[in-house]
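Visitor: So, here's a batch of structures to check.
No value in this document is a laboratory result; all are computed from the given coordinates. Worth saying up front: this structure is predicted, and the values here are computed from it rather than measured. Cβ atoms are built from the backbone, for glycine too; each structure is taken alone.
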Structure I
Amino acid sequence: MHTDLTDKRQKRLTLFVIAVLILFIGRLVWYQIIDAPNINKVSSEAMVKESTLPAIRGEIKDSQGNILASTEKTWDINIDPLNVGPVVLEIDGQKVPFTKEQIAEKLAQILRIPTESVLSKMTGVGRFANLKKSVSASTFTTLKNLDIPWVYYDLKQSRHYSNGAVAGNLLGFVGSDGAALAGIERTHNACLAGTDGKEKYVQGADLIKIPSSIQTIVPVKNGGDVVLTIDADLQYAAQQEMAATVRRLKADWASAIVIEVKTGRILAAAEAPSVDPNNPGGVAERNRHSRIFQAAFEPGSILKPVAAATAIDKGKATPTTKVVAPDKLRMPWGEYINDSERHAPEKLTLTGVLKNSSNTGLVQIGGKVDSATRYDYMLKFGMGAKTGVNFEGESSGLLTKYTTWDKMTDKVVMFGQGVSLTPIQTAMIYQAIANKGVRLSPILVDRCVDTSGSETKTTVPGSVRVLSESTAAQTLDMLEKVVEQGPIGKTARIAGYRVGGKTGTAQIAEGKGYGYLHAVSFVGIAPIEDPQFVVAVTAYKSRTVSNSLGATPGFVAIMKQVLKTYKVPPSTTKSKKIPTEWK
């Protein structure tokens, strides 16, 4: 009886073992034969990875090809703690074993970090630890040549501005993630950025990329280069002058613009304070932008040549038109127009009105032209509209339609109140006068050059005929007298050259009135017989000098540098004899 029971149990056990074996064999057949292709596919896909191939951002260059902004490659140095261990390195052709501690010391020496820091990160079972971020190409190469299997590298890019703050307010800057945040970097990002590529590769069991498996899926298209019209040397010199102007006048800021008259090219657009794009956080946020294009304020007397030229162009006046200019002129409705200083009535020509910067004289002569016509000329001079330079955040200034002007505004706009301009708009008004009456659009970016060398030139709005050639020439003659004889204008003389220009001392609007500080400016043209350059200098909220004497030293220094840089020969002709007073 006992034997039979034992036999039954053995048979049951045998059947169970056979059933299990059949099950295992079945599963084995399934995995190795029937479902093998699918399993291999899943396994292969699990090991295939994709990664981004970052495009290299293009360079920003000045007109001479000097690099102002470039991209530097750096590498993050990482290790795989789980696989850290002794290694054999090839030193001078010999294979030399190194302990983990010796490797830590060697890494620390190359990376210039404490050995203890390296050892602490080598300990653990994680698959990632960063030893140092953003090391140079030479450091990366030194480490790469050691060929330590558990050290690997992540390529990074960083933006570098080789001239520091030179043109910093124009260039803008990028963030730590490479995103363009301001200035030309952002405005012309489409040229500079390029397009990232993609690659796929097989990752080994040690999580290391197998080099022979790398395939490019999408090729990288690196960014193009942006070429500016700026001359870096001239830009540097102008920035130095503006920094000195800010210190001397205790001003909020100062700017200087150099325009090539016959092309509209901006050769310098200097500001102080300026920003170093390598460290934009080093200055206040308000100083990280370009006030030349973005800050609009009432220009003051710098605008008087517009009203004078308009009167000449419409046949209502000539440079010798006579007027009696008191220091205080009562308007028909009872309000007064005042000059900046008290004086006895002056017998002035229109030329003398500009020379003495007389408000009362100007409104009498300029007022001979109706409001609608004067407004139309202001529009043609570019007032109330962006210049077309395509700089981010550019202001259009403010010019309300003449139909909204009250009786007083109708008069004061002739000497730069009730209207606002940016420094670049003001400079281009004088460019139009200097360019035989034709206003061009300012050009800051000359072209984009892609990696194949193909160039795309900057397109700008077309030219505008503002004045007749005759009117423009007569206006230049009057501006020359401002420099020859004007009480402040004559401080803008440059030995050997015929220079014309106009002073401006503008009250700064605050609330419903004006504060006690001024924007002082001088815009000059040289040489008058064949105008080549306009230099416009402004100092905002000057605290030590309240008139244009604060701006003329900067103008003289910069214009001298421009004439020298571009080898403009001295003048050989004399100015015209135009009376500024009459009896």
Structure II
Amino acid sequence: MRELIARMAGNPSATAYLLVASLLANLLGLASSLYVILVLNRYVSYGVTATLISLTSGVVIVILAEALFRRLRLRLATEIVGSSDERLATGVYGLFLTMPMTMLEQRSPGERVALARGVERAERALGAPNLAALADLPFSLLFLVALALLSPPLAGIATGFCLASLVVAWNGQRRLVGPIRTLTGWDERIDALVSATLVAADTVRQFGGASLLLERWRVATAQARSIRGTLALSQADSAQWGQTLQALMGVTVICVGAVLVVQGQLDVGALIGANLIAARALAPLTRLIPLGEALKSAEQSLAGARRFAETGARPEGRKHVPGWSGRLVLRDLGLAFPGIQLFSRLNVALEPGGVLVITGRNGTGKSSLLRLIAGLTDPSHGQILVDGVDLRQIAPDWWRRQVAYLPQDPLFLDGSVRENLLAAQPDATEAELERCLAAAGLRSFIDRHPAGLDQHLAGGGTNLAPGLRRRLGLARAMLINGPLVLLDEPSEGLDREGVEAVYTLLMEMARQGRTLIVVSHDPVILRGARLVLRFDGGEPEVIRAGPAQAVVAPSGETP
């Protein structure tokens, strides 16, 4: 309810028109009740056919006019709710695409899906029909005033039932807060289980994951089903209360009205009209009672989406570093995850054209260091300095145009090879695409495929063999002709042709004077390195330092 009111307050001009349209529609809605009174009191009493025709023609015109205003009101309500939902939905999805991975990874996959779709679900509950129903609420008072003009005692009865209906609606929403919050948590787990079947399909089938996931699915769906059943019963109970109140009010109005008719204070036509007017006064309130679950769920979804937006919307760096040629300094750099410290005081200075090879055991932070330098995540402490400017102050879009990055397991967007390459470098020409593909050893593969560059990549590119996917990731990285190159195990999993292509590229980039940071266990790459940094747990250790292009300071000292 609060969310609907807030949306109306956020668009005052459209809301004013909406309320005017509602006022006119409700005023015209009185016509059918007055028609009944006049027909019973005039036509039935005197039997003049012309009177009946005039009354009937007039009420038909009024009913059509009421329908017109209600249609206009629905269009105004659509205008009010549409823009706010679109902005929030786009903003939440945009944050998923751009916010630091450190913040994004704090949320489970199921929670991310629930957030992304929460606004969509809320749109159905907070849509134009329900907003139009809310706009009818103030005009219950209009019908009560009209009823009071006919019979103050009957107006008092109708007012009492309207208040009782409000109490039922409020109590119903209050009782839904806890169950809906719990249901949201179980829905997140269900979304995570669905995601697991897609992301780890081979693991599920080959390594016995099916039984484990199936048992978790049974528990999660059983809990969610139980809570949904409770909510459905609560909603049905609230709806039943609405129907019961309406029926009781009708009985009470007729009973008291009959006494008033007998006492001569009311005629039969006025009694029947009063019963119709009382029903119109109560109708907007009883319509809101069964909406309690949907409204409360929508409010919680939107509240979660807004908290996420406020958390993730940190100011982005906006600086560029004109003329940057590849000098990079890691100063007291540290990275930790809950329960594990990968490194704490890493100090490295790389001059333009420097070559750093990182080797060591798995899980010691090698790939994480590349992600830090690529700007995909933030360090726990310390700085990455680009010509003396902290990387967090630099505009992400500018920085990504300076960095050629090959992750350890390159993934792609669902789309064609061409679309993926142009997404990385929109200004690339056809000749540049061809050059990078040839440099990565993919020319013959592209030529043999019937669709060429337009062949489709699906599932992150997993429809390609791992070696081809790595080569395509290398070609994508090469399109970014920036001063800094980050390669994570570039020769791993490649055949001889692919490995030779990697060696050739590394030598060519070194000759171009580009700064290279390579994670590798390849003996050939290690032998050609000017600086080798070994990660074996704890602080990284220099095992070979070359000439002045690369300098590593002892732990704790600033280069």
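Visitor: Work out mean count of other Cβ atoms within 10 Å over residues 275-282 for each of structures I, II, then name the structure with the largest result.
Guide: Numbers: I: 17.9; II: 24.2.
With respect to mean count of other Cβ atoms within 10 Å over residues 275-282, the highest-scoring structure among I, II is II.
Visitor: Here is a follow-up. Which structure, out of I, II, was helix-only ellipticity at 222 nm (-39500 (n - 2.57) for each DSSP H run of 4 or more, over all residues; to 500) derived from, given a value of -21000? Don't skip to the end; give the middle numbers.
Guide: Working: I: -9500; II: -21000.
Answer by label: II.
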